[in-house]
Structure 1
């Protein structure tokens, strides 16, 4: 039903769901706790959100601090985004490294992002719709991020629409990470 097709950095998983297609269209199961556990993905859904973004909107790089840090499952149901994460886990062999994947309404890939990663994306089309599932309820006082341009990722293009909040985050080298790498 689900297959992990890649682990770009330790703990990150790109999951391919099974698609059921016929003359009517398609049906896709995006989450099943028992099947995800069999893949080694522990995730207890607490909250779900979605966002719709115009072309060249850049959102990120977001995360929640402990004790409200969360694992996140994201996918794009329409349009296309370049989804980007950066490892904030001290002691990780990939600390400060980033990974990216295109998520789209066409490829139907799912990204499992564990605690200790900052997450963001660049919309590659108009009306890109992203779904976010988290295993911790949103806690505004613990919600933060790092600047999108401070960790060496080469974003495609040169003109983005970014919120004032996202522009005001600390740079990666100014962030004192509370996240620890555990394997």
Structure 2
């Protein structure tokens, strides 16, 4: 039997990502978000949702660019720390000993320690209530060579040891249980 609850955002797990923003080192900041996702494949588009009172909000709005940096078990502490501390009080790159790297097409920095960095340009900002949604075109993706399959060139998500967020907690991703289309694949 199921119980009715008040409406809420219970779609879990989600990626826990670090968003890097700013157009110069004095402005660089990191904000941790879980309200992030894919919108469209062609053209490639994604979104992040940010509360207007967050320190990063005016930086994002002014520059209209950001980088989605995927996080790993090794980045778990920094991911959480960057989410609970404000950039107005902390220089997050320095304090977490993260390296701001040069993105290929946007001015916002990448986080060098991230296995996959998704460069984005904002197309539209939609005010939704507690959060505003930044809808963005994906203009480039930078993948760490250590996680690329040498034969196929594909990014190995399992090898990267990515982490997820679920209702206030962080988790490692587990073993693969199937692949897209395996349920209808012809048996040999």
Structure 3
């Protein structure tokens, strides 16, 4: 169990798509939407809405950060180079992308372990339909607090606190997400 008071989200080591080691420290003071992404998922078209949301709020101090993961039905099989090329050529992704990580299970990345501990349950208007759809396709969905699927979204405040978690089926430009982003951006 992580000590939420002692854990600093900004100090977690991360690797960019180009192999550069970094942390979230460079995003300190910004509102972040952190998303586990995949290139071969039925939700992959959300890249378009992620990019539009990024562009809409970026100048106000907002970042979308993409973390590819191959944890759900092998839907992110490519290398970091393959993923980056796909995202740029297919969806014009310009928001920061990081190296592929694990987001579920005992070997999940410390960033995801911390965010999940802070927000053990996701919200979204179609969450149950998403669960039912996975079952219909023969998938045994993860139980919370684990992530349900690709494209689960975490909203991080300017202070580095995980303030919301949205189910995979909640599109990035849905009012529930944009209103939450705007509330966080208004705080100073």
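Read the figures in this text as sums done on the coordinates, not as results from a lab. For clarity, every value in this text was computed on a predicted model and none was experimentally measured.
With mean projected area of the Cα convex hull in nm², for residues 74-153 alone as the yardstick, tell me which of 1, 2, 3 scores highest.
For this comparison of mean projected area of the Cα convex hull in nm², for residues 74-153 alone, the top structure is 2.
Kindly point out which one of 1, 2, 3 the value -9000 was derived from, the read-out being helix-only ellipticity at 222 nm (-39500 (n - 2.57) for each DSSP H run of 4 or more, over all residues; to 500).
The read-out was computed on structure 3.
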